[in-house]
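Input: structures, listed below.
No lab work stands behind these numbers, since they all come straight from the coordinates. Bear in mind that the values here come from a model prediction, so they are computed numbers and not experimental data. Cβ atoms are built from the backbone, for glycine too; each structure is taken alone.
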Structure P
Amino acid sequence: MTISKNPEKIKEMFNLIAEKYDFNNNLISLGTHRLVKHLSAKELRLDDGAKVLDECCGTGDFAQELLRLNSLIKVIGCDFSENMVNLAVKKVKKAEFVVADCTNLPFENESFDTITMGFGLRNIEDYEQALDETFRVLKKGGEFLHLDFGRKNIFSKVFDIIVPPLIKIFYGEKLPYKYLLQSKREFPEPQELIKIFESHGFSLKKRKDFLYGVISMQIMEK
């Protein structure tokens, strides 16, 4: 059964879990999500003065990693969850954050040298429109980094087994993470994702897998 990704319901869910989002990410990833984001961001070309958009920015983790790598870039994070953006503003002082929907970005054509999206595309109902918007606001020759769950192998299944009891113990409300597991199962594997990105005008520049393929990064070029 395909999971519902009604935008208003997804926004409501992320607004609900925003306060505990960082804690739970650290919990269910055993702290590895920050390392994976750091190693992924290191693969980007981040020249001084570059303008970077972090889509589905959540509480600002990716924006924070980007600025750690080069404090001379300009980072703008966007998310349609107001509560997530409010937390990001407090956490990452050097970045700018706006409440915006990735399917209707409030930016001019070819505004950004680099665009990142970590663990976001999986939650967007109209992901085709989100990719079109990403392509539109990215400069020619610019890089689009996508990071999310990867291959559905034995290690991925172990993750599915570990998460529910951990969340039950530390979080209580399991429903958002039932959604997480279901959306993970339905999300295309990296090779299929790359074909989808290519159908929107991007070309593959680099792919890198982490944690035995459970997480995968693709850098696409316009």
Structure Q
Amino acid sequence: MGYFSDSLAAAFQLIISFDKDIYQIAITSVSISFFAALIAASLAIPAGIYMALNQFSGKQIIQHLLNTLMAMPTVVIGLLLYGLFSRLGPLGHLDLLYTPTAIIIAEAILIFPIMMNLAIVAVTSADQRLVPTLISLGAKPIALSIQVAKHSRFAILAAIITGFGRAIGEVGAAMMLGGNIEGFTRTMTTAIALQTSKGEFETGLALGLLLLVIAFIVNFMLSWLQRPHS
């Protein structure tokens, strides 16, 4: 118990003293996850709205594929991208392996099906009178999608925040594609794994506490967005 309490005290000291290394890792992790969420949202939200508003051949198959991708282990995504980005891979000439860009791509792929599924749910859960009313008023497909998105904006924002929260907790693909390079691709989760394996438990614990704070903020925002809004 003494070891844990001493480590906890040391971890708090690292946080409140604004340890440069700790916060550098936190900033790297947040920025990578932010850009991953931004890229994923720019693709997943329009795709989810389109899928929710339209009937087309293969829609059921796409839904099953989305559900399958949501359950895919992150190391599988990391493995596939590693093969693509490695020097002998088809995209090896881009030199993406062991860069933040590689992690961003992996996290964006990871959270894309989550965001798209939640966007579909957001639209299908909206007022059932909305779409028929807009169509009767002569709304074209693009205008219809925009109005539906505005009406479901809180649920869509919740989808984006959920994706960000999932991305920042990613470790498998980040380790494989980023290489855990100090000051460059070292994220909070990969740093926690490294520091703990090196016996620097207090550093790992400090990063874990910061990750919990971020998770709390994300969940607080989700709770606020899921409240009834006028």
Structure R
Amino acid sequence: MEPGLYLVGTPIGNLEDITLRALRVLREADVIMAEDTRHSRILLNRHEITTHMISCHKFNEASRIERVRERIDAGQAVALITDGGMPCISDPGARLVSACREAGHYVTVIPGPSAVSAAIALSGLVEKAYHFEGFLPHKSGGRARRLSELAAGTTPVVIFESPYRLIKVMGEIEEQMGPRLVFVARELTKKFEEGCRGAPRDIIRAFEGRTVKGELVIIISNELCGSD
């Protein structure tokens, strides 16, 4: 393999959702930078990959940059993976990619699963453009302000959210954006995959009193309910 940084998409749930090219790169790389080595070990073991892993997460990414560049300068191929999906999309990697490009290193991508595109396809709410917001602010005041700003947009909005805040966030969406048509996707590609579509109050009724697990993808239509 050519020395450089290889951004590898990995499954967002189902371990079978990985490309032949991704498996080859992970086997042939000199080292794998992984968001959580314990989590990624499950995937590697499933496919009998023994490549050495080093952690690279949001808390240590900056300190890993020089280490990665030194490896590439020494002729090594470095693969970057996250806990699921594509690196750099609401996950670590952007600073590392930028630093490698500034150093003139070879950087390439091995595309793979994405929770964003999977949820969009399931929702039926997006035909052309959309706005990917990622995670909203953790504090209620910050979320309310951001949702109010997003309400002025003309395209559907895609956000990531914790299952523990689902009910609260639905109420905030209704308050700041009105009775928009919303789609909530959870456990994508897994055994208990679920998609729920309706007004925020419908989502609240569907999930209230339940123990919700797994990171959520929420798509907020730019249309109000009733025009669906």
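Computed quantities for the displayed model
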read-out	value
Parent structure of the calculated result -25000, given that helix-only ellipticity at 222 nm (-39500 (n - 2.57) for each DSSP H run of 4 or more, over all residues; to 500) is the read-out and P, Q, R the choices	Q
Source structure (of P, Q, R) for distance in nm of label points 7 Å out along Cα→Cβ at positions 12 and 68, computed value 2.2	R
Structure (P, Q, R) behind the derived value 17.5 of Kirkwood radius over Cα pairs in Å	P
